[in-house]
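Asker: Next up: some structures, all given as structure tokens.
Just so it is clear, none of the values below were taken in a lab; they were calculated from the coordinates. This one's a predicted model, so the numbers in the text were calculated from it and none came from an experiment. Cβ atoms are built from the backbone, for glycine too; each structure is taken alone.
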Structure 1
Amino acid sequence: MRGLMMDFPLTLPTILERARSEYSRVEMVWRLPDKSVSRYKFGDFYRRARALAEALTLAGMKKSDRVATLMWNHEAHMEAYFGVPVAGGVLHPLNLRLHPSELAFIANHAEDRFLIVDDVLLACLESFRREVNFERVFVVPYCGNPVPAGYENYEDLLATATGKFTYPPIDENDAAAICFTSGTTGRPKGVVYSHRSNVLHTFATALKDTFGIGHQDTVLAVAPMFHANAWGLPYAAVMSGAKLVFPGPHMDAASLLQLMMEEGVTIACGVPTVWLGVYDELERNPGKWKLPRMVTAPCGGSAPPESLIRGLDRHRIHLVHLWGMTETSPLATTGGVRAHMQDWPEEKKYSVRSRQGWAAPFIELRVTRDGKEAPRDATTPGDLEVRGPWVAASYLNAPEEQHRWTPDGWFRTGDVATMDDDGFIRLVDRSKDLIKSGGEWISSVDLENVLMGHPAVKEAAVIGVSHPKWAERPLAVIVLKEGATATPDELREFLAARFAKWQLPDAFVYEKAIPRTSVGKFMKSKLREQYAGWKWE
């Protein structure tokens, strides 16, 4: 016997329509480059998102055409997050922090047809424009600058809409957006989100034990919208009717705290490096910043230190440690203190809060070791695997990467973790020696391969070393060829042709040899032990 319920599609137009029918008076706020604040209502957002959908359709966008964005967090990016997929297109946010060669590869691999770009980011676009094939480029007048010849004005594009847009037929399993992994070993890989996966992820993101977003909240979206599906915040805020605040390019601690105070922020989402800066500012100027209410701060990207969680509590910012990946949309775990732990000593509760949490609803986690599930004893490490309705089943046009999925359908995250009998996981290592700096991945292998192409370098190994601000930063261990010389500045300049500035090692050390395993591989565990006490200048 089958259930007698309506077959109602889980698609993004339903969420967008809520902005009109239920929350047209809710505000959206964003900072401009000059630090002034602009704002409009969800009703305005609804009309402009639909105008974008119609205008792109009139411009020739067909179902499944990719529309890239190169933008900061603001209202036009929100309009693209909805306007592109509700018209049957596929949104593709480009990570503006990547090296031009990576941006070109990603845009070409995704087969992006159109691009929407901020006027303040045209220099970034020009750095790789000749290597890509955008059919049309629409410039958002974020600073109000004139649109250069060869480009089109975003506002002129919207003006072509008649207001008579009708949603095309959309299957809930149709693609809605693409985000690429960055900094992993080898080329970036595309994760294609469906309407269904984004809608289900939206419900989970709004739950009290995850981000806890409701219509009485004001959400500060610090996490970049070009990173990991914008953490699902555009969809969760619109579905819930929460006031949405964007910092634009102003990510310094003072600017964020000012927004939090002036706009009455109740939820603020960012990576640990953001909160480290905020905590430092609060400690240096305790009399300047007095938050009027407790702010919940969902935090992901890397593990925040327990000292940061404690310190922010003193300033009325409650950090909630979650974990996820681009491949998990990104929410995979929810953190905090369970009901039966409320009477535990404070020391023990802080220890729990510093873990990566337990599986979010509809997400399943397991830790495997030697082909079997590891004991849930909080001490036995193994490979962390995940599955669920908003977890990737494969990468875009990358069949060579299918080994990342087990025969029974679990995604191999590449992380090594332990799990306790409450289901809490704790990440203890990374199986591919990736370095996570400021919430972004850096591939040690890619850096090593390029370094060893330098004429003076015999061997090179790059490891992640603990950093007080960025969680980890890369340290390069160099073995020079006999009689050769190469200064750190020379090596850094050599790498700069292939990597973004933030991906470059912060320090270089010179050794006579790099320790190896019995099969000749670099023994990075020994290097990590050797440089565990490294002091950054």
Structure 2
Amino acid sequence: MRWIGVLAVLGACGGDNPSPPRGVSLLLDIPNGPLDPKGFTSVDVILHEPSGDLVRSATVGADDTFDLGELDPSHSVSVEATLRNDSGAAVGYGRTATATAFAAGADVLVPVRRPIAYIAGTVSRDDITTSPAHVVWTEAPATFSDLSVGTTLDGTAQIAGPAVLTVAAGPSLYLVAQAIDPDSGALTGPATVLPISTADHAVGAALPGALTGAVLDGAGADDGRALVIGTTTQLFAVDLPSGVARPLADGSFARVVVVASDSGELDAIAIKNRGSTTDTCATSAELWWAPVSGGDPGAAAAHLVATGGFSDIATDRGHAYYVDACSGELGELTAAATRPLRTIAGRPTALAVSNGQAYVGLESQPATTSLVVASLTTADDPRMLWSETAQQVVDVVALPEVRRQLGATSVVFDHLEVGAGGDYVGLTTSAHFHGDSLPAVSFPDMTIDTEELRVFDASTGGVVQRYRSWCDGVIVFVSGDISDWECAAMAGQTAAVTADYEHHINSMTFLFGKK
């Protein structure tokens, strides 16, 4: 490992004859490999203390050191560090998993990694070698977008081997692989977890534990001790040092997060029986709380906290939050109860939280998705970060000047996560389009489905990445209709360079991401 070091001078502690100041070493831990953060010239450090947050910035010298100046000693500090280049963009980010003491002579280690967004999923292809033709499903390699280098995403940046899920646990990354039924697309058989090096994306040996049920969602602990995986049949905790997978509760869990207490205890929060995020509101979703590690051996096992229209959950700095798509409620939950915090106008179906800011995804008609930022500590009105009504243009293959624009009949949020400590917010959406036949211009009846990854600058709403991972459909044409169509790229949108790199998005995650 490579360490970037700092000497933070501690202020004297009272009295007429204060003791001379002594230093604390804040060490930013970077792996030795091709994925090391590069091009940084400064560092921003946030010290989360019981009395409030302290923000410091410093220039990183040629010898990889920086000086944060004088700091007061503290018995409980959690640290976030962001490495930035000359333009201010984040090229590395990390944080401590638990609170630590800033005392004389202390060494505080903060793992730092590049801000990388990962997506993983499956592929459905038309097999034209059979009669009649039918759809064949397969797994696909994970695709990633390295936000620190600014390259255009086209699907070719991949991690070797198929994966249906990518899961980050602080500075560590894992893939979940599972067989797929080629005819139905259903995930089948045991799922396995594979560690991925964040130094060079090398794939490690699968962990010994296996998961049952089709994999739906996953989350990791910041300290790298555990993953929590939700499947169609159970909620699992995976102990990463041993690789052992332990069932926590039975049922179908489509959303999962991990929350850590100040003392390091881990708990899983999950949504069971999550309904479809359509206009019809289902209030049968269940919020579950399950101890994962530590704590009182006599504490309650996995249990139901509340039932309602819960659509997503998130955690941040020891707290857990939820949104209810039926009531518009944004609230906080504990192992015992839920507590409303505020109402979000619209239909909230996606949630991520970072440093007191809730990023809420809204779905509305006609086929519109929006992202707002709401304070968890004030009553200020939410700030609109982005809003768009879904559209898709299709071109005639042989005559690209002939185009058809389709409006979506529906669009939904699939994933939402904050990266690089709040610099970026990433989301994925799925949209469904239909166009009736137009005999006067030989346009056939067509149905198109698309999936996209978007990454925004969280402060301005500026688009950093807009990548269409999937665009496919069914064309019902009759004699005289134009038969060969293809999906066109929208303004500012990139797409898979060839059909071989397209895939459905089952998951999206950042290293050090916050759901």
Structure 3
Amino acid sequence: MEQNLLSEVRKVSKKTFYLQEKNKNPPWLVNSLNELKKNKEIIITEADKNMGVVVMSTTDYIKEGLRQLQDASTYILLPEPPIMSSIWKNIEDILEKHDKLHYSFKGKQQLTRLAKYLLQLKEHSALRLGTFYLLMKVHKTPVVGRPIVSSINTVTYFTSKYVDMKLQPLYRLIPSFIESSHTLINFLEKTTFHDPCVILCADVDSLYPNIPTDIGIIMMKNSITNLNGELPEDTKLDSSEIDLICDLMQFILHNNYFNFGTEVYHQINGTAMGTPAAVVFACLFLNDLEQQVMQETRSTPFLYKRFIDDIFAVFQTHQEAEIYLQRFNNVLPTIHCTNYTISNKSGIFLDLEIYKGTRFNKEGKFDLKVYQKPQNKYLYLTPNSFHSKSVFPAFIVSELNRYRLCCNNDTEFNEVKLAFYKRLVARGYEDTFLSPLFSKHKQRPELLDILQRRIERKNRNEHSSEKVVFKIQYKPETRIMNLRNCIKLPDYIHVDDRYYNIFGRQDPIISYSNPPSISKFFSQNRKTLHNSIDSVNTHRNDIDSQK
């Protein structure tokens, strides 16, 4: 295998110059992109919820960032960066407290595997503060930013990854947990309802920064303790592990330091979107809050599910739904659902519109159809995009299957299918390419059966047969390589049981990763742009003078 790969690389090396010249971007495009990149008067960044690219003035971007960072209950502006040695000492103290820092080997003190993992960046030159940036919510009026703090290679990064890994099994045991709208479809297809009933759709306002840190830890621990009993016996956490996880989570929350421009901030409340443990912490916190509210109201909704901070529930009456929301909003002063709908006809949740249609009257099941935001730009891959050829039919058929699963009504499916076809044509696809694909989607009963089997497999903690993956970036050089032949396993491996645990019975799968896109070209530069802006203080003074 190694020799085959080396031989193929040598062949490609001889053609590298030719390939680079053939696939070279025209000078006008390169010059235009560089000109935009160097323009410090604008920021080019991503829109929230994958709604495309946003171009806005640097002044407005900084003003929106400062507007959020001036929330004194959540952020503090520091006169200078924190002392990193003190922060590392905090982790060591936590590990020492739980007897996880050292072990004795041949009379010498050695770091434990956990300590090595959590402290691996201690002497690393790449260690940095987090970077605060905004994803613009173009679907909101007025347009505001979703605050993200990139935590990669920060002092809390690997601690956060560890906590996330330990809590993932518990996170999936939350009674209201759903993985996606498809999981909700599975519940709705197996559940019958009857009038009177109302549909509640709500989302928690700015959940992550509004979780009170210390109370949040207590509520997270309540959830861990209550859900721990549902884990298989060999995976349950003992009390010392739970205490360690809570201490580490507290360390993560108390040490979120980051830059915005040349300024240094400390988040003193809530958790930052961008740290690995943010989702599990927020969801376990909300689970405890939900359990409190359910006990207080003594009402049992027909169905109650939540995707992170988005809630879908079916109550018997409008009054019951109102009481639940009122109690939910009264548990903590910072946690509220103000954006909600209660209807006896329909509701919108994620990418679904759920309503009482003909099926509800006949079978007691809600009708479903695809919901698409009016602001959606439908920026599908263009046919001339440099992707593997298999990607184009795959994403089209996959989207058709999603539409078919989300639409139980044939007429509504055909409408969204036709709209999808027209949008693809507008993006440059030919009818001769699209027509065969639009007949390849699966029928809804088959998709429901596949969905059910997938959920059952996850509930049993089973996976489809493991396969070795050969991952490589898709670019002109790798495009012409005969990789399938290169990584084909010798026959003796297929019949030798010793290799089964490594390779299974099949050849490795080739996985192509896409090279950085143009949007990535700009979004990565966003950090350089606003980190080099010395005028942040000027903007701050301008804002203060306008108050």
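Asker: Taking -14500 as the value of helix-only ellipticity at 222 nm (-39500 (n - 2.57) for each DSSP H run of 4 or more, over all residues; to 500) derived from one of the structures shown (1, 2, 3), identify that structure. Mind dumping the intermediate values first?
Answerer: Details: 1: -8000; 2: 0; 3: -14500.
Value -14500 for helix-only ellipticity at 222 nm (-39500 (n - 2.57) for each DSSP H run of 4 or more, over all residues; to 500) corresponds to 3 out of 1, 2, 3.
Asker: With distance in nm of label points 7 Å out along Cα→Cβ at positions 106 and 458 as the yardstick, tell me which of 1, 2, 3 scores highest. The partial results should precede the final answer.
Answerer: Numbers: 1: 3.8; 2: 2.4; 3: 4.7.
Result for distance in nm of label points 7 Å out along Cα→Cβ at positions 106 and 458 over 1, 2, 3: largest is 3.
Asker: Assign the value 0.25, calculated as FRET efficiency 1/(1 + (r/R0)^6) of positions 194 and 330 (r between Cβ atoms, R0 = 30 Å, to 0.05), to the correct structure from 1, 2, 3. List each step's numbers first, then the result.
Answerer: Working: 1: 1.00; 2: 0.25; 3: 0.50.
The read-out comes from structure 2.
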